[in-house]
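These are the structures in question, set out in turn.
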Structure I
Amino acid sequence: MMTLTTPLITATALAERLAAAEPTRVFDASFDLTDPEAGRRAFDAGHLPGAQYLDLNRDLADHAAPRAGRPRGRHPLPAREAFANTLGRLGVDEATPVVLYDRSGGMYAARAWWMLRWLGHLEVTVLDGGWSAWLAAGGATETAAGPVTPRAYRPGNPLVSSIDADALQRDLGRLCLIDARAPERFRGEVEPLDPVAGHIPGALNRPFKDNLDATGRFLPAPQLRAAFEPLLGDRPAAAVVHQCGSGVSACHNLLAMEIAGLPGAALYPGSWSEWCADPARPVARG
């Protein structure tokens, strides 16, 4: 039985795994920031056999009211225990092999991948190329949601790290901060989602879409490594912090670094949406 400990799985390998009835829980994490119900509609119209749906707003974020005076980003992380309960309700325990996919080049699947790693989950991987790769490989689809037997999920030690806004601000200039947003948003020329345009001072720009080839699959590991190493300079991967607008596409860069053999970077979950909500924090443009 093949374990799911590599960052990516191909559509062919997943099809073989499902055909062999190897224990696997598949999740569709499709989402659209401008139309929050689009992912669920797409799932209901067709998904991988046996897949369940993970919603960015409801399952991969916690939109409870923030503490007074402590602004949060657009997609704050839930408590680890709350996310563990979500997974358990959907038939996953800490030993369940998990495959994640979406319809956006892995942007949302990568967020779910990072969060499972955050719970200490060992067997979790992302379907390279997502939904389109599955269809191109002739994979079967269905519209009915499969049965689920709830399980108890007991989180382990996190396999990834994160950093909060205060710690990040203290270490600006020492850390390698990488912003996954589109260049025009990074430079502050446009801002379609947040109230302030610009970026965190000292951040470098690595748009997450640059991790993909023309078919929506991740670039080969050597190409990804060659792209990230100049950003790191002489710093180790553990000195890198990834951020974006709300802590979602930053996980795509974290996944890309994992593929490239550069594990150990941290996520700033609040990202730009949290940072710019505090008028006391510095803003850079250009």
Structure II
Amino acid sequence: MFPGVEILGMELYTILILLGIVGAIVALRYLSDKMGIDAKLYNFVLIAAVVAIFVGYGFAILFQSYYHWQATGKWVWGVGATFYGGLIGGALGFFAVYFIGGHYVFKDTKVHLTQLAKVCNSAIASVVLAHAFGRIGCLCAGCCYGKESDGWLATRQFINHQWKNVLPVQLYEALFLFAFFAVMVYLLIKKKNEYNLSIYLVGYGVWRFLIEYLRGDDERGATVVQFLSPSQLTAIIMIVLGVALIFIYKYWLKDFLAKFQPEVTQQMKIEDQVANETEKN
């Protein structure tokens, strides 16, 4: 929509991506305080998040390169990026650091396990906020656009080196994500909701499945199900996973994680006693 526009030598897309990352960090800090997440764990989560950003970016490019190969038969690295690739890669990178690194960093307290639900529910809300800014960036860059239309909902965008009237699905999704973020924060803080991750998987999965019918950009790949795009098939998987996660957490994971609580409480008492004795001496 704003081709060639730069601020301080950076394209608007890059600026909005950076704003999304900063916004996500601020949101995570706020939610961590509200949810009572351990300070040391929060710092560790930030490290995992940085790893997730780099791994996610690599996966985002990888997925788009794969879609480009499907469409053209040529493998080209760096022809763009796709959100689902970034989400999947970022999640893999985050949880790899969180569980493997957390096993050693918090081997005495196991706080990374006892507060796993709080971390996941806070982190996913932050991801939604970053994604919202990212979609505005897509609008500025002229990617991820909608179908051509002369209706009153269409906007004029610079696409493939020419101006076209298309549906601004990037804007639709940005507005949805900002609203979704507000709802998730409300449920987390006011209602003490423990299922934010599931709500995201189901809610965004349904939204993405539907909004795909309005997309008009090329090179989004194909699936074994001919009438579904890769994003729609992934959306269905997200919905199923989100519903399954509700039952897994409610009937197994919640009780499993609670088993570590007595161990944590005992360790904290020991640490307090040691601290008190040190002060006396």
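For structures I, II, calculate volume of the Cα convex hull per residue in Å³, for residues 91-194 alone and state which one comes out highest. Don't skip to the end; give the middle numbers.
Working: I: 181; II: 116.
Largest one: structure I.
Please compute FRET efficiency 1/(1 + (r/R0)^6) of positions 179 and 227 (r between Cβ atoms, R0 = 25 Å, to 0.05) for structures I, II and give me the label with the greatest value. Present the calculation step by step, with values, prior to reporting the outcome.
Values: I: 0.95; II: 0.30.
Top value of FRET efficiency 1/(1 + (r/R0)^6) of positions 179 and 227 (r between Cβ atoms, R0 = 25 Å, to 0.05), among I, II, belongs to structure I.
I have 3.4 for distance in nm of label points 7 Å out along Cα→Cβ at positions 43 and 171, calculated from one of the structures I, II. Which structure is it? Could you put the intermediate results ahead of the total?
Details: I: 3.4; II: 4.5.
Source structure for this number: I.
helix-only ellipticity at 222 nm (-39500 (n - 2.57) for each DSSP H run of 4 or more, over all residues; to 500) computed as -22500: which structure among I, II?
Working: I: -8000; II: -22500.
This value belongs to structure II.
1.14 is what came out when Cα Rg over 2.2 N^0.38 Å was calculated for one structure; which of I, II is it?
So the calculation was done on II.
Read-outs: derived from the displayed coordinates by stated rules, not from any lab. Being a predicted model, the structure only gives us computed values, none of them experimental. Cβ atoms are built from the backbone, for glycine too; each structure is taken alone.
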